[in-house]
Structures are given as C-alpha cells and as structure tokens.
Structure 1
Amino acid sequence: MASPFDPETVRAAAARLGGPTPNDEDVRAALEGDLTLLAERYEDCLTEPSRRIDVTPADDDFNAFRNRFELREESGPLDLTVGIKDNLGVDGVPMACGSRALEDAVSTRDATAVSRLLAAGATLVGKTHMDELAYGATSETNAFGPVRNPFDTSRIAGGSSSGSAAAVGAELCDVALGSDTGGSVRLPAGFCGVVGFKPTWDAISREGMIDMAASFDHVGVFGQDVSTTARTFAAVADAGASELSPDTGPEPADAEELTLGVVTEGFGDHVTDGVSEAVRSTIDDLEAAGVETRDVSIPGFTQGADIWFAITNVEMASVVAHSGLSLGRREEHDPAWRAALAAALEAGEGFGETFRRKVAIGATILSEHPEWYAAAQNERAALTREFDAALAEVDALCLPTMAETAPPIGRGAYTTEVPVAVNTRPANLAGTPGISLPAGTHEGLPVGFQLIAPRGEDDELLSVAATVAEHC
C-alpha cells in the first residue's frame, strides 16, 4: 500500500525532530493497516441518513458557522439554541471536520451528545467551523478560512473549537458544543470572552465525535454564562457524571469557605503583563470577598506542552492508520462517514500541511523513537501525580487561561517560544476538569481566568465557577 502522505513530509518531520530519517517501509509499518481494505469494509455497511434536513450555507461576519439548519425534536427543559462543532455527527448533516478532503462527507447518525441535547429540548442551529481534524490553536488550519474574533475581526478566535466560541461570543447561539484535546474549548473561550468548560475525561460520551487523540479528547461546552453552560453539561453528561439538572444552574459556593491554589508556573515569563495583571486583579477581588488563596507549585507544568505533543502525534497517527477508529471506542460509529475518511486517506489528497505534518511526526516517533512515546507517558503519569498533590489541599487551582490576548490572524500559533496552549494542555494530560471564565479585557481584548478541579468533581467546579464569575 502506498503511504497516504508524501514521504518527503515524513523525512522533513524527522529532520526537525533531530532523529534518523525513516524510509518508506518504516512509515508504512508505523501507519499499519490497509486503507483500501478498510474502505471496502466500511463500504459494505454504508447507510443513508435517516433524517432529511434543510441545510443551508452559513453567512455570518465571523465565519463561525459552516452551515445552518434548525432542528428540534422534543420538548424539554433545555430551551436553548446550540451550535455543534463540525467533528460531532448530526444525522443528515455534512461533517467536514475542517478539511477540504471531507467536505462532502455526511453523517448518518447523531453523536450521543447531540442525541441528548435533542432529548432535552434544545434547538440545534448549525455546525461550527474548526481547525482541520481538531489540530490547531488559531482556526487557521481550517480549510474554509479562519474564524474571526467577535471583539476584533482582524484577530483569531482561537482553536480548535473556533466557530463554537465565536458563535457564542457573537450571540449567534446560546451555547455550543466543542471538543478539547489540549485547550480547544478553554483557549478559544478565553480569546472570545465566553465560558468554556472541559469536564473530566469521558464524563461526556465521545461516541459520534471524530477524535484527534483519544486519551486526551473531551467533549466540552461553551456558554454565555456559567448557568447555561452547566445546564447544557447536565443534559449531555453520562449517567453518574453529574447531579445537576438541565432546568437550573449550579448553586454558587460560599466564598468564605473556598480555597483556591494559585499555580505559580501558570504566571511564568510566557504570560504577558496585561493578562497576568487582569487575572491577578480577579484574585484580589476574590480575596476581598473572603476566598482564601495560596500559592502552589506544579514543577512539571510547563513541560506539559512537550509531553502532550509527543503523545498526541502518536495517537493521531494511530487514528489515521485505523481510518478514524481510535482508542476507547465502545462501538463502531457511523460507518458511512468512516468510509469517506478511509477513501480520502487512501487517495491522500485534500488534507492540509499541518495535519499531514502531525501524522508524519507521529509515524516517525512510532517507527524510529518509540522510547520517546514511553518516556512521555511516564512523564504524563508524574505530572498527574503533581496535579493530585496540588489539588489535595484546595478546592480548585486558578491561573490564566492563555498567555496572551488574541493575536492577529496570520501570525500563527507557533511563532512564539512557548506554545499558545501551554496553560491548558496540562489539564488534558491529567484528565481533570477545567473551565475558562471571562476576566475583563486588556486593550479591548478578553482575558480568560482558568479554574481546574480534581477528576470527577465537575459539579463542584461549576459551583466554584459560579462564585468566581460574580467577581470577574
């Protein structure tokens, strides 16, 4: 089988990593799996969409939506309009995942989270734009153009759940679903001045969501306030993950009984003065309201971005090798869409350079440096232990969501020494819930205030967030 990616891309990736250059057979071994056979297997179980829905081209000033439709099936307590990130299936609606190679692919099943929204009475109003296959922090890898920030359309909205954040920030919908692999809900929420909640890993089913890196991916929620965000989470959460109700928001915690740990490494040299000052000002206001704060250290925090990079590259290469069927799947979902992906991968056309490069690097690590992957997993476990220790004595950790305010479109995410998502990736490594709250502005652009809680304490985090939001 010919590799779906140009060997020159793989060789260039290996050179950037400083390792030996793999030959074509190495890459084929790393990306094991015959995509032609996969395509034929999926073709044998193709289905047609069961729902006929009027889907129209999107037209908004922010390029937030890829398409528009209106879908409401049940009466229920979640009387909200919802945007859906374009890597979550809606039966009868195209799902390109930000890729030109998949622009004609159509879902034949609803994602589990989508089904739960409809059952709770929500109205779906469209699919939102995203970075290609959910890899990117700026939306600039989206094949259909960058998403523009509602506060300044010359600036990015963040990524990869760019359109969902912009749609909520521009009040084009009440709430939106996104996915968070390394900050892809919290980071754009911070840039767009909205609430962005990433629950504990696997608190919301990923069935019907196309993964980037399965052990990191979370379904998350954007909202204009904590209450609507929490109500939406309650509607889509797995059984036992939340005791909240879609009817009402969480009860705020008592400020005088709260203790927040201020993560020292979250305010490092990578954070701009304007962002740091805005977040510190919120901390001062919380202390004045009776919240106890204490400095805490997570020594491996700033290495989290590098650990994340090594593991996610390998996991994405695995997803490609198996035509989108990734780790942790309870069942095979939407064979018709996977047939489209298998065919696109087998043809090797239409995918963007950033996605191709990431898969090539993952293949290189698998074939030439598997010890890097093992070492990164060990470091991930160590960082998780550091998080657990830091959270043992406080109700939640706090730190800036992003290191800067939204940069201009065209600058790119990786032109600075420290990755844009350095403050968000560690929570994905540890699987902990995290939330970004609007914390004022700096020079007219939003600043995000991030809270992180222990795994499984999603409801408690939302309660803390409701209190903090009163002082942001």
Structure 2
Amino acid sequence: MNPFQKRRAVLASHLAPGEVAVIPTAPEMSRNRDSNYPFRFDSYFYYLTGFEEPNSVLLLNDQAQSILFCQPKDLEREIWDGYRLGPEQAAEKLGLTKAYSFDLLDSIAPAFLSNHDTIWFPFGAHPEMKGRIETWIDAIAKKVRTGVRAPHSIKNACLILDEMRLIKDAHETAIMRKACDISAFAHIKAMQYCSRALRLNEDIKEYHLEAELLHEFRRHGSEYPAYTSIVAAGANACVLHYRADKAAILSGDLVLIDAGCELNGYASDITRTFPANGRFSAAQREVYECVLNAQEAAIAATHAGSKFSDPHDASVRVLCEGLLAMRILNPNTHGKVEDVIEHKKYTPFYMHRTSHWLGMDVHDCGSYVEPSHSKDTPPLTSWSELEPLKTQSTHAAPSRVLKPGMVLTLEPGLYIRPNPDVPQKYWNIGVRIEDDALVLPQGVDLLSRGVPVAVADIEQLMS
C-alpha cells in the first residue's frame, strides 16, 4: 500500500456510514490570452492521490472505495499539452478502486452520492465546485419517489484533512529534508555570488540574487519556488513581504533573503541575513546576534509537549532584552523586560509571530490551538452558514501542544526603521533568521541548517 492509499484509508475511517468525501484538484488559471499560469495541483487532492494532472476529482466513501475522475486519453491534445495518464491506467497505477473520464463526472457522481446522508468537502478552496455539488444533490432529490435518498448535510473535509496533514509521515519528511537541502545550497550560492561580485566591482541588484536562487532550485530538481522569493537589500529588509526588485546592492548593506523551493508538492522556507560584502559592521552584528540568540531560545523551547506559542514567547523575551541593551528601547522610558513584553513595546521592531506550520503549503494547514474535546459542531446544511464562522474568535483557546512529526518554522526578526528615539547607527537594519524544525520526542531536527547562521561561519563562507 503506497502512502496515498494509506491516507485515503485513514480519511475513510473518519467517515461514518452514509458519508462520502468529494475532493477536487485545483482549476487551471488563465494568465493572459492563450497562456495559463503553471498548473499546481490542490494540496488536499494531491495528499490523497499523488496525482498531478488538472481536471480531476476524487470520490471516497466510508468503505474506502475511491473513484478518480481524470482527463481521458487524447493523442491530439497530448501533442499540444503533454502526456495524460488516462482513466484506463489510473486505477491500477494510483491504487484506486475505479477511474473514469472527467467527462462522466456529472453523470456518475450523483449515483455515487445517492443514499448517502453527508458530503465532506474542503470548504473555501473550490468555489466553482459548490454549484456542481448542489446540482448533483438536486438531481438525486428529484428521484426521491423511486426510493433514492439525497444527502442532506455538508461538512468541511478540512476538519479531518488538516489534522492528518499536521503530522508528517516518513515519506513527507524525507521530501521536506531534500527540499531544505536544495534551498540551503541555493542560499549559499547567492551569498557567495553577492560578495564575489562586489569584490570585482560589478554592479549587482536584488534580482541577480533571485536569479541565483531560481537557477539552483531548478538545477537540483525542484519544480518551482514554494513562494515568491524575498531578496531585500539595505532598508528594503525592513519591509516584511518585500519582493526581489531592481534595487542596487551596496557594499555596506545587509541583505535579507527569504526563499525556499517546492519539491514533489512540499515546501521549504529559509531566511538568512548577511553582509553584502561578507563582513558585518559592529551595529549590524549587534542586531544580528540579538536575533540569532532569540532563535536559539526558540529552538530550545520547541519539543514534543511544548506549546506552539512557547517558541514565540521565548524569542520575544530575548529580543526585548536586546532592544533594551542596544538602547533601541530606553529603559528609563519603557521599563524592564517584563514591562516591554506586557505593553508590547517591541512591536514597532518585531511585528510578526515566530512560527507557522510548514508542509505542502508554505503556511500549511492545521489549527494553532488545541482541538476541542467536545463533539463536532452540527453539520452545515447550507453554504451560507459558512459566513458567521469567518468572524468567530479563537483567542481564548489554548495554544496547540506540539507532537512528533509536526513541522514549523522558527523565524524571529528585528526591523529598525529611522526613528529619532533610536540610535542612528541601527537605522535601516532589518534582520530575520528562519529555519524549518521537525518536532522530535526530544527537541527538534533543524532541516534547513545546511546554510550557516553564526556570524563567523557566514563571514568565512563569503570570503
């Protein structure tokens, strides 16, 4: 049994008698006339099938019977668009019960859903599929006089799948480890290219470093970046979601690169900050080592049994200590560390959280609070019932307890914009350090430490 069959079996085990799941892949998206964006499958769908082609839907019932609808073989279209597996081979190759042409979806799906009470469907991801499911239900309901029963409730399949995806199996962690290796090597190449170009008095811009990243990602087998790469020089590093652009990289700048590749559907996410010329200035080093110490505190706080919020709390304390020590925050005005934390006086310099889940999506699915021990909320009976759920607050819920197999980022930072109350030597210094951490029974495995973080190691690497 392959990993995808095992996952379908787990999902089926969560379905009660009379329940069925409908999991579509992502639609193709037009970029402009006669040109689509590169197709990327839906993560939930791929997690259950390992199938990468568009125009596909998976149906699964509580008996683990699985039906795939996929593109039919079409030699003429394959000349233009590439090879199609086709339903004739899909069932055997993917370990499915049956496979049909996607053209038959609207005729076969109602029969499969008939006499089931509940449909599980991933909410919020496939608006185009809502109407299709409702059409199937209407078609079944019209046959009620023949003794056929139509589904009468719809539940969110993400409630099950998010919990499944939160714990990575050996198959997943092996891919993520390889993705991190590729990304780490790309970061190293970009760092070395930067210092070498400046030594040779070459003009270098942010997009040159992005090109190094993209080249290394693809050269080592990654399909594409897991997200748009951030390459920010100088003051641009103080913009959290800055994109690699045309700004020149100057010898005295710090450069922040936040970039990771995607490999076989799984993301990596690494941030490093380094001196463009290979040598930290005194002020840059102070800020950098404060952030590095904060990350080390976060690493120490991350292990099975700790809470998701613990790494953030540990980072914040160290960052606040550093801000006070560097007089970026004035002790006479802001008080002691406890006062700075309580009143969130650090937020002008550190305004994001320290962690997020990582997996098939760079900000992966999974609740950040402990799942409720009470029974599930009543199933939704109409799509409109989703709207009130979007505004419900979870701030009072306890933070998620970490378990072996979870993967999260650890990424503290400091971003110091010009401010008359801040020593000028720190102005326009932005530093973030990010690694990908696999939770172990004892501590964590840092998947992304193939690229160094210590000041001396970075300077040696770039020399």
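Quick notes
- Here Rg and Dmax of the Cα atoms in Å was derived from just one of the structures 1, 2, and that gives 25.2, 82; the source is 2.
- Mean count of other Cβ atoms within 10 Å over residues 228-235 - highest-scoring structure of 1, 2: 1
- For relative contact order in percent (Cα under 8 Å, 6 or more apart) computed as 20, the structure of 1, 2 it came from: 1
Rule-based calculations on the coordinates, nothing more; no lab input. Keep in mind that what you see is a predicted model, and the values were worked out from it rather than measured. Cβ atoms are built from the backbone, for glycine too; each structure is taken alone.
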